[in-house]
Structure 1
Amino acid sequence: MTSPELLDYTGRTPFFFLPRLSRLTGNSLYVKYDGAAMGGSSQCRIATAILKKALESGRVNPGNCVVEACRADMALALSQASTILDLRLIVVMLSSTPRPILNLIHAMGTEIVLSEAEGGMKGARDKAEFIHHDIWNSYWPNIGHSDTAVTLHDELTGTELVDDCRSAGITPDMFFCCMDSGATITGAGTCLKREFPDIIVTGVRCEAAYPGAEQTLLPEGLVDSTINVSDKDMLKTSRRLLKMEAVCGGPALGACLHAALTSSLGQESRGKNIILLCPDNGERYLHANMFV
């Protein structure tokens with residue numbers, strides 16, 4: 001029997017019911033809490049799977065350099081996986097990334113290159129591509145523009161959600177997920193629609209959750225509706241969730257919950273099974289005074 005290692009805990013995260021908010025809304029609200037994953041986010045499944053596949057295919061070997069432009073969640077996930085898999089990692093991140101996050105990533109041996117926040121993720125990707133071409137035999141997954149991320153979210157995140165719903169004995173009616181590149185909602189949403197054809201997939205946009213987000217991997221027709229949530233409403237709902245259910249979620253969960261609550265105000269919307277994806281935990285945002 002092989003002993004489990006850290007990378008074996010990138011998935012199978014908690015899936016739980018929110019009793020107080022459910023009673024308040026007349027719906028059954030469930031949270032997929034990926035904040036409990038090995039690296040604290042949904043991106044851990046994807047980062048680990050992409051690097052393992054690259055090693056298995058011979059695209060990279062231990063000691064080789066991986067270059068990626070990414071936000072905090074993916075950078076942390078790649079850092080942990082690269083450390084364990086003996087890979088050199090260079091991440092290009094926006095200059096607006098909080099210092100505590102940069103310190104944590106740097107402490108794992110990851111090399112950090114900052115890109116001007118005004119240039120957004122496009123500017124960061126351009127810089128990552130330049131670094132990739134400048135380092136012989138380096139590997140640039142370009143995850144934000146790769147269909148591989150969508151496929152993996154289908155196979156991993158979506159499959160877990162389906163298994164969670166079946167274990168809970170429910171048929172989900174609605175799925176709320178925040179959007180960045182679109183890989184998570186596309187992969188997980190496709191899997192859910194395949195297993196539960198009547199499910200309504202709702203994409204949520206919130207600037208505080210993903211500043212300057214570009215839905216480069218979101219195909220036409222997958223998302224049934226899109227809801228924009230203000231930073232103010234996200235903060236208010238995140239604090240309400242913590243006070244009522246003791247769940248500490250990041251901005252994405254607060255935005256999704258606000259969207260779900262406002263979408264279920266009508267009498268015809270009662271009695272639904274609503275699934276919310278929490279991609280990371282709120283403790284990662286304590287520096288931003290989210291809960292003050």
Structure 2
Amino acid sequence: MASGGPLQTVGVVGAGQMGQGIAQVAAQAGCDVIIVDAAPDFAQQGVAKIKKQLDKLVEKGKLDGAARDATMARLSHGGAHKDLADCDIVIEAAPEKEELKMQIFKSLGEVCKDNAILASNTSSISITKIAAASGRPDRVIGMHFMNPVPVMKLVEIVRGLPTSDETNRVVTELAQRFGKTTIGARDIPGFIVNRMLIPLLNEACYGLYEGLGTASDIDTGVKLGLNHPMGPLELADLIGLDTCLAIAEVLHRELGDDKYRPCPLLRQYVAAGWLGRKVGRGFYKYDQTGRMAVSP
């Protein structure tokens with residue numbers, strides 16, 4: 001379908017937590033969705049995990065069985081980028097690594113139909129740079145969803161320098177069709193949300209590193225003192241400490257300001273493999289259901 005019309009067939013690259021969430025909201029909005037991942041088995045598992053999430057909604061009475069079945073009927077998985085050749089839009093949700101994203105967009109630019117739009121869920125990496133790798137820079141845009149995607153209402157729409165007005169319009173309309181509120185952000189590292197969030201999370205890491213308080217003390221202070229729904233260290237665990245570190249490194253490198261310098265404790269936790277809730281340990285420990293168990 002031409003980029004001037006509604007986007008109906010959505011491809012998602014990356015079957016992790018963000019990719020699953022994006023695929024779920026797209027399918028629930030009536031789009032046909034195909035998920036691919038570097039590991040084909042992971043893409044299949046991603047579809048299965050979406051079904052589990054929908055099953056939970058049915059159990060809680062928040063979704064009826066017919067809607068769940070209709071959503072699942074619109075979801076499929078593929079094995080390679082070429083399986084996305086007929087998609088109207090492909091949304092990349094791969095790890096926050098610039099070289100990886102550049103490779104993905106080069107590949108998508110080669111295999112996707114000429115009028116397809118390519119969007120990135122990047123948290124911080126330049127859309128303009130990613131667009132240049134695609135061979136179709138006017139049809140590349142940032143579509144930054146918040147985690148967890150089905151719950152969080154915001155999508156940052158990030159235009160690169162060459163992004164066309166038409167691409168911006170139809171992608172904004174698509175995000176709104178997903179039930180999201182959109183904001184526009186300049187293509188400057190971190191955009192709007194992470195430009196403010198990552199320094200907060202990093203400063204909380206410094207607070208723990210310097211012994212200002214325990215992880216629980218710091219999080220309780222922010223929740224009750226600043227009226228945040230979740231403490232910064234708990235939020236970092238939810239996002240993934242590796243992702244937080246990757247974004248902080250981009251901000252520090254690209255903006256050149258020491259206020260973005262990643263805390264040594266954050267680097268140490270990532271080196272230890274303590275990446276947060278997804279692996280069962282970060283600043284807190286978690287049980288197999290993802291519920292917080294005890295503070296380390």
Structure 3
Amino acid sequence: MASIGERMVLPARAGRTNLMWAFVERQTNLWKRYWAWELVWLVYGVVNTLAITFIAKEAEQAGITSDASHLVLFLLLGTLVWAYLSAVLDDISLVITWERWEGTIEHTLMAPVPRALHLIGMSIFGVMHAVIRTLLIFLIAIPFFSVDLGQADWLSAAVVLGVGSVSVAGLGILTGVLPLLYPERGTQMSFMIQAVVLLISGVYYSVDVLPPWLRIFSYISPATYLLDGIRGAIIDGDGLVSLADTLGILALFGVVLVPGGIAVFAVAERYAKKTGQLKRQG
């Protein structure tokens with residue numbers, strides 16, 4: 001049996017990549033175990049995408065707009081990007097909630113694993129999981145609508161999604177502090193943060209329609225720029241040069257939110273350990 005000292009240097013011997021991938025593998029196994037829940041959220045995502053996007057068709061039939069094609073694509077992209085964002089935020093912000101559900105919170109948070117590797121591993125899984133779910137929703141929903149994607153710049157859209165995912169992961173890590181500090185209501189508080197992001201980021205409408213005082217908050221949401229970049233690349237065919245400013249802002253969000261989120265999480269974890277918040281149930 002390894003001594004305490006040997007176990008403490010385990011991360012250095014195992015390698016950072018292996019440690020991060022271990023959390024990806026663990027969450028993948030949990031995903032397989034709870035496949036029925038994944039089916040539920042997939043169906044919910046498809047129904048939500050169809051329900052929101054059909055609003056554009058209703059607007060055309062009611063004579064509100066003469067050409068619903070642009071509105072259909074606008075709403076379709078909004079619902080798909082939100083399905084992606086919410087999946088990423090759920091997987092990362094509920095990192096502590098998952099541990100409580102599985103009864104492994106003591107094992108994970110007392111293990112000799114740098115918290116940064118733990119959180120980055122969970123973030124990698126969250127992005128991979130969200131990509132798969134969103135692609136499935138897109139493939140199921142797209143036959144219901146007639147949209148022109150001939151002008152889309154898919155490379156630019158992929159770059160925007162990749163850069164933006166880093167900033168969203170940082171936001172998820174910050175949100176994950178809430179279930180850590182508040183076992184009884186932290187999960188509900190994390191959902192509240194998602195609701196605020198949904199409101200201010202222009203998912204179903206342009207942020208220009210928001211009241212001026214509320215529009216200010218849209219500028220500090222990385223989701224706003226992610227949505228603008230995706231829509232610009234797919235609807236308008238914007239290339240990487242045209243999206244340089246958006247990519248720069250998203251990169252800045254990532255540089256600030258990821259290290260900042262990990263640092264705040266570490267402080268919150270030390271506080272939770274001192275005050276006995278690391279309990280299995282709220």
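Derivation of every value follows stated rules applied to the coordinates shown; laboratory data play no part. Note that the coordinates shown come from a computational prediction; the quantities given were computed from them, not determined experimentally. Cβ atoms are built from the backbone, for glycine too; each structure is taken alone.
Sorting 1, 2, 3 by relative contact order in percent (Cα under 8 Å, 6 or more apart) from high to low puts 3 first, with the largest value. Comparing distance in nm of label points 7 Å out along Cα→Cβ at positions 135 and 231 across structures 1, 2, 3, the highest value is found for 2.
Which one of 1, 2, 3 has helix-only ellipticity at 222 nm (-39500 (n - 2.57) for each DSSP H run of 4 or more, over all residues; to 500), as calculated from the coordinates, equal to -12000? Label of the source structure: 1. One of 1, 2, 3 was used to compute P(r) over Cα pairs in 10 Å bins from 0, in percent, for residues 79-142 alone, and the answer was 21, 42, 24, 11, 1. Which one was it? That value comes from structure 3.
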